[in-house]
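Heads up, there are several structures right after this.
Please treat every number below as a calculation from the coordinates, not as lab data. Just so we're clear, the structure is a prediction, and the values are computed from it rather than from any experiment. Cβ atoms are built from the backbone, for glycine too; each structure is taken alone.
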Structure 1
């Protein structure tokens, strides 16, 4: 096809179709359009607007296909370009940058970009794009231990998706986020009900990645109830079918530690550390290192917890500080080191108060 045939308007229409397929979580159509766009990339690169739009959507496609493989460098191609003077693309830039920062555990940066994207929503006429923003912001709110905010946002997204035929997968994804927020609120019966709804949809449409995502979250739910064997049953299925699922590796290893099955936990921890070093995911680098030191000496465990606290403080992950200082305090208490046990129990209590203040009225 000649360059004179592929007009700017045709390129924009093709890119719009690609994005809409991703908004709908239509993996088959998104893959087909990705191939078509790749065949026309020479024409797209000639136009600054189309080139920037395509680079953004290439990252968004990465999120759709394999979000667990996102690294610190996954946004480099976009950041090397100049943002066109266009409100729509600027909104997409901040939204996708916020998503990228969230996946690499830079939560404060992610929050800032989501706020900037939110300010530009007034330029977005599509109600489905508003729903996408609310869905993504809900997930970020969950990741930063703000479950009530996550529920408010995910309800807005779900209400909109329910108005449009063919968005059953998006509705199921909303059920999944709602269920995860319910875990944090210890509403396990409600969480299980929503996980079951989402799992039924993902199995019906045959999206294994989303099926495994819910299995992982069911594992998390059972882990939170100290039902380790039941949690491992779900998590081991995830790590068997998706060996690089570092979140599932972490949860499965932790449950084996609770059962004192160290020989089963160790290879999961080592693999998790390797993967997170490759991804440069700081949050899980610290999390896995702390797990590793739980089966060595208390002295090394203390060092790893203190190192992790510096990162967790910076990203305001106070729940992590509460959890790990509490576990460290238990270790010192069991060793009759009551002075250090008292110190870390107090740190755990302080972290809990900080976490509670995040949701307080200003």
Structure 2
């Protein structure tokens, strides 16, 4: 049984993030456009927690797991981080905010959270969406440590490590970037995904119609939360994490046909997540003089941006991401193995996170 709906969800979550950045590209368009879509990251985090448990094998080791995660996340992220540094130095007008120093570059490459020079108050690397990858790498490290435990204790061990680190950060009283980053409640969205995977692997199932209802209800709750500024007082893991869990859970159970183009978009979601700021920067310079002002121009800008960013991401995925991940360029690592339910073929790849990127399940390797 292949979980096509989760693959489609990855594409939708990445497009939501693209939308959230497209609506703030042109100052004169902003008041015409509702701002939402950042919840795509929350969806990715839940999927990431699910996938880590889903693909885990009793024989996995921390070293093998971390090599696999680094191999899938780092090359394309480093490519765009270095590209961002070059563009910031050569063509800073492409981006709305472009501030670069060596410390920012090095901490970005090392996945270390740091206060952003270009965006005060934000803990963003120089490729802004990379903040979620800092959380992904943190989660990978904790999950790798849990692999030292017996298989039946791994999920509870990973959740305990996450909770302990969270409590220590909150009790420290420090205002450092590291404490603010790892003491954020968004980290518990990974635990939602892990617990969902445990339930699914133990045989818990829902009818397809219930799954569809969860997807619709969760999506509505995400939109309501995103469009309601007063809701910011509610912690993010509840306000956006729980509806994201509903959407991901619903996609596990809803029955949808396989559409190759949608699967490709899911595969390319990581490339879309990392490349779209570059595409938006170019469109911000080119389109407004042609479109003019007003609500119609604003919505045209967003629509064109979503289409062009998606079209750019597909060749980025096939020509750059896949090229970077060829084994002869990264060295031999343990092959990614299929995760199977007893007696069934099962297949999915994880998101971007990232979006998280995990092994595909099937005859070919598909990365998230």
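Taking -25500 as the value of helix-only ellipticity at 222 nm (-39500 (n - 2.57) for each DSSP H run of 4 or more, over all residues; to 500) derived from one of the structures shown (1, 2), identify that structure. For helix-only ellipticity at 222 nm (-39500 (n - 2.57) for each DSSP H run of 4 or more, over all residues; to 500), the value -25500 is produced by structure 1. Figure out for me which of the structures 1, 2 the number 1.9 belongs to, where distance in nm of label points 7 Å out along Cα→Cβ at positions 164 and 188 was derived from the coordinates. The structure behind it is 2.
From which structure (1, 2) was distance in nm of label points 7 Å out along Cα→Cβ at positions 20 and 108 calculated, if the value obtained is 4.1?
Numbers: 1: 4.1; 2: 1.9.
That value comes from structure 1.
I have 58, 47, 45 for Cα extents along the principal axes in Å, calculated from one of the structures 1, 2. Which structure is it? Answer for the origin of the read-out: 2.
Can you spot which of 1, 2 the value 31 was calculated from, given it is relative contact order in percent (Cα under 8 Å, 6 or more apart)? Walk me through the numbers before you get to the answer.
Numbers: 1: 10; 2: 31.
The read-out comes from structure 2.
Look at distance in nm of label points 7 Å out along Cα→Cβ at positions 92 and 236 for each of 1, 2: the largest one is in 1. Once volume of the Cα convex hull per residue in Å³, for residues 260-307 alone is calculated for every structure in 1, 2, which label goes with the largest value? If we compare volume of the Cα convex hull per residue in Å³, for residues 260-307 alone over 1, 2, the biggest value is for 2. So distance in nm of label points 7 Å out along Cα→Cβ at positions 68 and 300, computed for just one structure, reads 2.7; which one of 1, 2 is that? Going through each structure in turn, the value belongs to 1.
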